[in-house]
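Readers should treat all values here as calculations from the given coordinates under stated rules, not as data from a laboratory. Here the structure is a predicted model, which is why all the values come from computation and not from measurement. Cβ atoms are built from the backbone, for glycine too; each structure is taken alone.
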Structure I
Amino acid sequence: MEIKELKETVRQLFTEYLRVNGHRKTSERYAILDTIYSIKGHFDIETLHDLMLNEEKFRVSRATLYNTLILLLDAKLVIKHQFGNSSQYERSYNMETHHHLICTQCGKVTEHHNEELQELIAASPMKRFQMSHYSLYIYGICSKCATQKRRNAKINKSK
């Protein structure tokens, strides 16, 4: 799906969500939705706020961002992740299933695609439960932090 078509589809879904739930259809909400669906990958409130101001030239308060994100989460157009102490978001409509590798040293989050793992999870029997989607977080140390850790160990050993 092309980005223009994707943005139009999520705009229609959001409009319907706002109508059904009695919320106002504001230019700020649509600008936030459009910005989010321009981002590839994860973002936090500060990143979104900066993008709105600097790239979109659209001034919006953090309160409006938070409130709109709550609506977008409820509308299933955005997913919220809790990576350590940080809340990160990502668009959810028409997204490929992926897993998250989270470095416990530096906090870096990397998306990881593994079809074999996805097939295993999809084929796993779940008693009295019908899965709609899932999220998998894998914690460890990224290569950069592992290299630094080895360097520090060599330095400490030579002292």
Structure II
Amino acid sequence: MLEKLAKLCAILAGVLMTFITLMTCVSLIGRNTTGDTLAGDFELTGVVAGAAVALFMPWCQLKRGNIIVDFFTAKVSDRINGQLDRLGALAMAAVFILLSWRTAMGGINAYDTHSGTMMLGFPEWVVYAAMVPPFILTAVISLHQAVSNFSTDIEEHA
């Protein structure tokens, strides 16, 4: 179930990034040919990119795609590396629980103050709301990895 949800998030993020790319191309072609541009294209790029980055996080954590500096642990046993991986996953879960909480609070604040982008007035709370579920999913995946056997996870996802 976690893998399916993470995959769905990654696909949605890819669709959003494709939208940004196409919108940017249309805006640039219009600016360089007819002098017309899409109003607020840079605002939409920032809004959508923020949501897309959050949506990529569950898949990245599931695939253990985050950067691991193993300079000091390259020569330690697999058992110790496994314990360190679990500790790292637990730390990641804590970070994403904190991010989920603070992002939700930011979204509530943006909603209460009717905060929006400067040119388009796009409501900022929407972006926060889009970021919270993937952050929670990333925390759940991290917690699952912290209590499960990484070697089993690696074999299943390889």
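Here distance in nm of label points 7 Å out along Cα→Cβ at positions 9 and 121 was calculated and came to 3.3; which of the structures I, II was it taken from? Among I, II, the structure yielding 3.3 for distance in nm of label points 7 Å out along Cα→Cβ at positions 9 and 121 is II.
For the structures shown (I, II), FRET efficiency 1/(1 + (r/R0)^6) of positions 33 and 81 (r between Cβ atoms, R0 = 41 Å, to 0.05) is largest in I. Figure out for me which of the structures I, II the number 53, 15, 15 belongs to, where Cα extents along the principal axes in Å, for residues 65-112 alone was derived from the coordinates. The value was obtained from structure II.
When relative contact order in percent (Cα under 8 Å, 6 or more apart) is calculated for each of structures I, II, structure II comes out greatest. For which of the structures I, II does the calculation of distance in nm of label points 7 Å out along Cα→Cβ at positions 49 and 89 return 3.2? Only one of I, II returns 3.2 for distance in nm of label points 7 Å out along Cα→Cβ at positions 49 and 89, namely II. Quick one: helix-only ellipticity at 222 nm (-39500 (n - 2.57) for each DSSP H run of 4 or more, over all residues; to 500) came out at -15000 when computed from one of I, II, so which one is it? For helix-only ellipticity at 222 nm (-39500 (n - 2.57) for each DSSP H run of 4 or more, over all residues; to 500), the value -15000 is produced by structure I. Here distance in nm of label points 7 Å out along Cα→Cβ at positions 1 and 145 was calculated and came to 3.4; which of the structures I, II was it taken from? Comparing all candidates, it corresponds to I.
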